[in-house]
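These are the structures, in structure tokens.
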Structure P
Amino acid sequence: MLFFFIGSMMFTLALCVVSYRFFAQKIEQFQMKLDDGRGYYLISMLLVAFVSSALAFFAGSMLGFQGNPQQQDSMVLIVLLNAVVALLALIYGLVHFREGERY
């Protein structure tokens, strides 16, 4: 269960980092306005939260964690923490996005 917990969190964090880097690069290279980038990043983080939580629940069910009541509680905790990780990444991204400088 611990490896499932860590693996699920790392998967969610990896999706968040990839999304942040993608939109930060687009904003810094002036391919996207700052406000548009923040909006698209918001939508992508909501999708990451939903997809990672759904995949964690599906994988936990496939691994048999849903049958045991104690493990079922832990699986629900993992699903909720995946959403929290994505929302914390959303807060970080919205605060740290910066436009590039033109010379």
Structure Q
Amino acid sequence: MAYSYLIYIALFGVAVVTYLWLRDARIFFRTGFAGYRKSAYYGVFYTALSLTGLLFEFRGYELIGLGLILLALYLQGKTDREKSQIWSKETTMTDRILGKAKLQKK
């Protein structure tokens, strides 16, 4: 079975959803903020949703698969987080991409 170019877009979308989930989990483990805990927990569901979309892609239902992946990306960005408490104006782009945050003392 020949796949179209949309399979590569779907794979990239799944990789982005998984990356965002793992980044939120890293920030939660370093800071302990409740918003990032909620985002990391929901990230498991969003990653599963995007993997389901990838399964639809492989089965030949490309638009349904891409729709599920885009839905997962949209929902991932809607979770409330404490961004202003972690990053300031001096924070670099690579710090945000890698999810660097100062360790909070327990």
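Rank structures P, Q by distance in nm of label points 7 Å out along Cα→Cβ at positions 11 and 83 and report only the one at the top, that is, the highest.
On the way: P: 1.8; Q: 3.0.
Biggest value here belongs to Q.
Here the criterion is relative contact order in percent (Cα under 8 Å, 6 or more apart), and among P, Q the highest value is seen for P.
Could you figure out which one of P, Q the value -29500 for helix-only ellipticity at 222 nm (-39500 (n - 2.57) for each DSSP H run of 4 or more, over all residues; to 500) was computed from? Display every interim value, and only then the final one.
Values: P: -29500; Q: -24500.
For helix-only ellipticity at 222 nm (-39500 (n - 2.57) for each DSSP H run of 4 or more, over all residues; to 500), the value -29500 is produced by structure P.
Assign the value 2.3, calculated as distance in nm of label points 7 Å out along Cα→Cβ at positions 51 and 67, to the correct structure from P, Q.
Values: P: 3.1; Q: 2.3.
Only structure Q yields this read-out.
Identify the structure, out of P, Q, from whose coordinates distance in nm of label points 7 Å out along Cα→Cβ at positions 3 and 27 was calculated to give 3.8. The structure behind it is P.
Structures P, Q were compared on mean count of other Cβ atoms within 10 Å over residues 35-42, and the highest value belongs to Q.
Values in this text are rule-based calculations from the coordinates and carry no lab data. All values derive from a computational prediction rather than experimental measurement. Cβ atoms are built from the backbone, for glycine too; each structure is taken alone.
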